Structure I
Amino acid sequence: MELNRRNLVKGTAGLGTLAVGGLVASPAQAHEGRGHGHGGSELPNAPRTPAERLARDERYWRSVARHFRMDMPMTNFENGYFGANPQIVRDTYAEKNRIIQEQNSWFLRNDYEKHITEVRARLAKAVGCSVDEIAITRGATEALQVMIGGYNKLKPGDAVAYADLDYDSMQYAMNWLKERRGVDVITTAIPEPATYQNVIDHYTKLLSDNPRIKLLLLTHISHRTGLKVPISEISRMAAERGVDTVVDAAHSWGHVDFDVKDLNSPFVGFNLHKWIGAPLGCGFLYIQKDRLGDIDRHFADEDFDADDVRSRIHTGTANSANYLSIPAALDFHHAVGAANKFARLQYLRDRWVKQVVDVPNLTVMTPEDHRMYGALTSFRIDGNTTREQSVAITDYLTNEWGVFTVRRGGVAKGEVIRVTPALYNTPQDSDLLARALKAAARRF
């Protein structure tokens, strides 16, 4: 029953108007008049209601849920792997793929560059930076790998650091720097239980105790526990000590409301297939414009000039229909609103957590501080810290309760089980999960 977070490749983009072969105007217009079974073709534009109040407006969220055509034999709380596409994205992808297949290389060699440039421009506007600071990748993993591996300010004797809650593939990339750059690799474990201040204090002590650290990996929202790390404060503190940060924002942008500049980091990797709702295989990298020279060109790429951020990643021929569908995902995302999505997902998380927080042998892995979690939150049942024990619990939840969750390893104090709601989940789903967890705590 195990699924790894990024076994599937990713990429990026975003586009307002798209005229492919003289056909489509914009994703929303293209979708107009085309029903999709569940719900209508109109975007679910949120009413002008404060996000905290709208989070409990079940009539509105039912209208959002109708845009997701789901067919699962159980209640899905494993939405952290990737996000289901709203129907407008599925329809747009099918249309773009049809056009690419019918117009074939003529389209890719004559028209595609114009459209993907527009995609980058819209994406840059959405994330709050210059188009000269972003490049499309197949996902956050690829984006972060090329920035970590290409970071050229390290010299033998320097050190780099990462934590237990960082993503596996990014840990591997940091470990590789020992061989590639001749540096030492320092690992650390984020405090458990975590608080806003003790996480900041932990990283402050890490850098104070290890002045040779020059590059620090940070994860905005951990895929392991769901902990939302105070990136801005830590990045600022690190910069004051001459330490660069590279930030994994794979799980944050799209359900946490922020611009890239809010992170105070020169290097950030993003996914679009998790919380923006783009097709699998979409992501992008951000390199602060005045820091481009600190990242090597990707395998000495010469397709773009050295002062062009696109020279930092060379993917080759990618799934172009994916990228051309991202405007539809952004349309849907903006119709609902990032602040509204964040409030709703926190509400669904809070609904189950508040029902189990007093279960004596069950530990919720994120603190009751709204600054430190979003949709994702993991739990651990006391004494169940191995892979085998975690699999036994997830199998029990699936087979006995019809609730799908996923185990996560790599946490310093032992395995956890991750719960991730989506916009199509309901408060009743959270209630079912809470009952299942109480039963699991008694059994295990």
Structure II
Amino acid sequence: MYFYFALNIYTRPSKSSSVLKSYDEGDKLLYQTFSDNWYEALVYVNGKPVTGYIYNGDVINQGTKQKDYTGFAVKDKTYVYEETSKHSKKLKGYTYGAKMLFKSYTSNWYEAIVYLNGKPHTGYIHKNDVSFHRPYSKQIVNPKMIYTYEQMVRDIKALENTYPGIIQTEIIGKSVDGRNIYAVKLGKGDTKISINAATHAREWITTNLVMHQIDTYSRAYTGNKNIDGYNVRDLLNKVSIYYVPMVNPDGVTLVQKGPFALGNPYNLIRINGGKTDFSHWKANANGVDLNRNYPVGWRNVVNDPGKPSSQNFKGYTPLSEPETIALSNFSLEHDFKTIVSYHSSGEVIYWENGEGEIRENARKVAHLISKKTGYSMLPASFSPGGGFYADWFTENTGQPSVTPEVSPYVGSKPVPISNYDRIWKQNFSIGLVVAYEAYQSRHKR
């Protein structure tokens, strides 16, 4: 008989009773029926036989028919082990994407037959090391479209299902109107960086960009391809890139679909001076400019209207908004070596945060991005005021943060899709550029 989990044998047929003995998942034990929900087993405790009880939901009977599966390796090396333990002997290894045949066994392990020197051996594969979805190179994200929150969610789920070995997602918070704020982890490395986009509602084309990066880097990893001279698989085995593709999902939805796509349309129309055209909108659903809502320099925000507005209203208190709370908490939960916060437009980079070595680190990262994109590096005097996410991050972590503004300047409106090819050509490898720099500098900061 086989165990689903680490198994407990109880003194009575009740899980609230004392545990006589425990066994590891995959161990075998003889038992007999006691009741509809319990088995009876004889075990030895301190050398003496004792009758105990096993809950029937914790075991699989040996006669249970196993299911046949076809799956694919999702680790650099997916191993078949001699026992149901990753500490046991490795019988055989398979490379990422390799097709594998196996059978059901326990809740966490599959059973497989491997051949060693021409002879069959039974081994075990951990469920996290394989997937039923073949890693493939078909593009999932279409960046040349009005990229909505709903489309992003569909693509995030498709990417996670397609690349389970290198992509993990989580919800780090919810917006004012209840939309999820997603983080997408790409890579396996201990060194971490983070890239976020669409803090400002009308700047949603930055979501197109970062989702395109995630898709492109994942396909390159699977195919073991280089991008712009970087070995993507090697780099993403060393560095994890944490993307927050849409910081302000309510604002993006408002700009793209109008006020009646949100739960507070008439209040938004009132804030917008009675107009239903929100194409110029930067704020969230409360009329708070999220990139003026962070504590560092909050009192110095310039052009603050003092009340909810399409832009520049810093909020009544710092970190008053669920979106800024989510991003700030997320940023402090990880040891990010670098932050890139994408905005639009202007083809410039704001970078001058901190002093001394901190400032020099930010200058170095900004220079690398400038060299690749051709964007100008602007000093702090070009962005007066406060409440900025980048300033807050550097002040609280001592790590560099940079804010590239993609696209030629277009004024108070969304960047047109016709500009996307230019944006991509300039930024397609920026995630890798920043990841490589962070890895090279990991012991220095």
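A short reminder: the numbers here are calculations on the coordinates, not readings from a lab. Keep in mind that what you see is a predicted model, and the values were worked out from it rather than measured. Cβ atoms are built from the backbone, for glycine too; each structure is taken alone.
Highest-scoring entry among I, II, by mean count of other Cβ atoms within 10 Å over residues 180-187, is II.
Quick check on the output: 1.01 is Rg/Rh (Cα atoms, Kirkwood Rh), for residues 220-435 alone, derived from one of I, II. Which one produced it?
Structure of origin is I.
As an exercise: FRET efficiency 1/(1 + (r/R0)^6) of positions 332 and 420 (r between Cβ atoms, R0 = 30 Å, to 0.05), calculated from one structure in I, II, equals 0.95. Which structure is it? Considering all the candidates, the number was obtained from I. Here log10 I(q)/I(0) by the Debye sum over Cα atoms at q = 0.09, 0.11 Å⁻¹ was derived from just one of the structures I, II, and that gives -0.69, -0.88; the source is II. Structures I, II were shown, and P(r) over Cα pairs in 10 Å bins from 0, in percent, for residues 156-251 alone at 17, 48, 28, 8, 0 was computed from II. Largest in distance in nm of label points 7 Å out along Cα→Cβ at positions 100 and 428 among the labelled structures I, II is structure I. For which of the structures I, II does the calculation of distance in nm of label points 7 Å out along Cα→Cβ at positions 164 and 260 return 4.2? The read-out was computed on structure II.
Match the computed value 5.8 of distance in nm of label points 7 Å out along Cα→Cβ at positions 92 and 324 to one of the structures I, II, and report its label. For distance in nm of label points 7 Å out along Cα→Cβ at positions 92 and 324, the value 5.8 is produced by structure II.
Could you figure out which one of I, II the value -8000 for helix-only ellipticity at 222 nm (-39500 (n - 2.57) for each DSSP H run of 4 or more, over all residues; to 500) was computed from?
Label of the originating structure: II.
For the read-out percent of Cα pairs over 21 Å apart, for residues 108-275 alone, a value of 47 was computed from one structure; give its label from I, II. Please report the intermediate quantities before stating the final value.
Values: I: 47; II: 56.
Working through the options, I get structure I.
Relative contact order in percent (Cα under 8 Å, 6 or more apart) computed as 24: which structure among I, II?
Source structure: I.
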